[in-house]
Structure 1
Amino acid sequence: MSNPTKEKKSGGFWRALRSPSARYSILTLLGGGFVAGIIFWGGFNTALEATNKLEFCISCHEMKDTVYQEYKKTIHYSNRTGVRAVCSDCHVPKDFVHKMQRKIQASQEVWGKITGFIDTPEKFEAHRKELAESERARMRASDSRECRNCHNYDGMDPEKQGKSAQKKHAQAAQSGSGKSCIDCHQGIAHKLPKDEGGE
């Protein structure tokens, strides 16, 4: 059995939402909503970009004392051209949809920080293989999309590569080869796990 008082209240609520404001014009309400939307989007995007900065990534000692120290010894950090790839260049997609998916995944990493999963160098080393395999799987699933933001076969000069690299890049460049950058290029920016030849 329906309750007429409840139906009247809920009907009044929806009617109020649909009816024009007695105090403000529709144009004012739309304009205010538009401005509020721009402010919200600007704030959201600014916060999102702040989490892509190197300083944010190494703000916890787990990253600063381990993978950051390894990264500083690589060509991605220091090279003859002065072009530096920071954490987000390799670990965060550029397009919005994939970027948001990655940020949601990264929230699990924050939970790991809060719970102390890798809060010491010893714990980090104990989980290095698991962490590396997880990141490799993510990169394979995207066909190393973040690598390809900077590196692509069309831009490579095979004459400046060794014979083995020329051959492997030519094979990998063929569509349907099933090869992704991460299949051959592991341990580029971070140490390999010990059972894979790491220190």
Structure 2
Amino acid sequence: MSRRAKEEAEKTRTRILASALDLFAKKGYEHTTLTDVAARLKMTKGAVYWHFASKETLLMALVDEMLAKFARHIEESMPRGELTFQSVAEMMVTNARQMLDDPKGTAFFVLMHEQIRWSSASMGSVRAKLMKNERFGPWHAFQMAVANDRKAGRVAAEVVPDRVAHTCVAIWDGLVHARIAKFMDADCDLYETMTRSFQGVWESIRVKAG
């Protein structure tokens, strides 16, 4: 395949992924067919199959692409030097803003939460890829940050970093979902509420003066 042909094929693949993301988020994965994806792009179903052997293959390619994008955002905003609870909390508020400012990011969040009937095995695999990845995962970042704070004497010795990490990731996930579902009126409510929630966690685990 020539270089130009490869570039055209990659552009087509990108268009298919974008169309699938929008349709999956709006109609639901179960109710969207590859024929729907093709029709939206004015392509034949065979052209879509040339790039993706099945709807499941298309979904997993979409998941991989969006997780890679999320990973880049996390890596770009990850605090330099030793992680602390406060720096990671600020990073996750920034990441929520980045995702909600990106229509594709919002659509992907809706898809993952509302439009797919995940089996426990497949959801567990995706969750592990995203949340517990040691290079960029928010769970790992919070876990390391609390461990560092505890070692430095800023956090009580009895605090379990894993539990704090689970709590903080749940806060982030729940508040972003509430904003997308329009349960919260404005973005400023989300960011202020998330900041205050993380601060509440910090107050519950930090070593109190005196």
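Structure values in brief
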| quantity | calculated |
| --- | --- |
| Origin of the value 15.6, where mean count of other Cβ atoms within 10 Å over residues 37-44 was derived from one of 1, 2 | 2 |
| Structure responsible for 1, 5, 10, 14, 15, 12, 8, 7, 5, 5, 5, 5, 4, 2, 1, 0, 0, with P(r) over Cα pairs in 5 Å bins from 0, in percent calculated and labels 1, 2 on offer | 1 |
| Among 1, 2, structure where helix-only ellipticity at 222 nm (-39500 (n - 2.57) for each DSSP H run of 4 or more, over all residues; to 500) as derived comes to -24500 | 2 |
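Quick note: the coordinates plus some simple rules give every number you see, no bench work behind them. The structure presented is a predicted model; accordingly, all values stated were derived computationally and were not measured. Cβ atoms are built from the backbone, for glycine too; each structure is taken alone.
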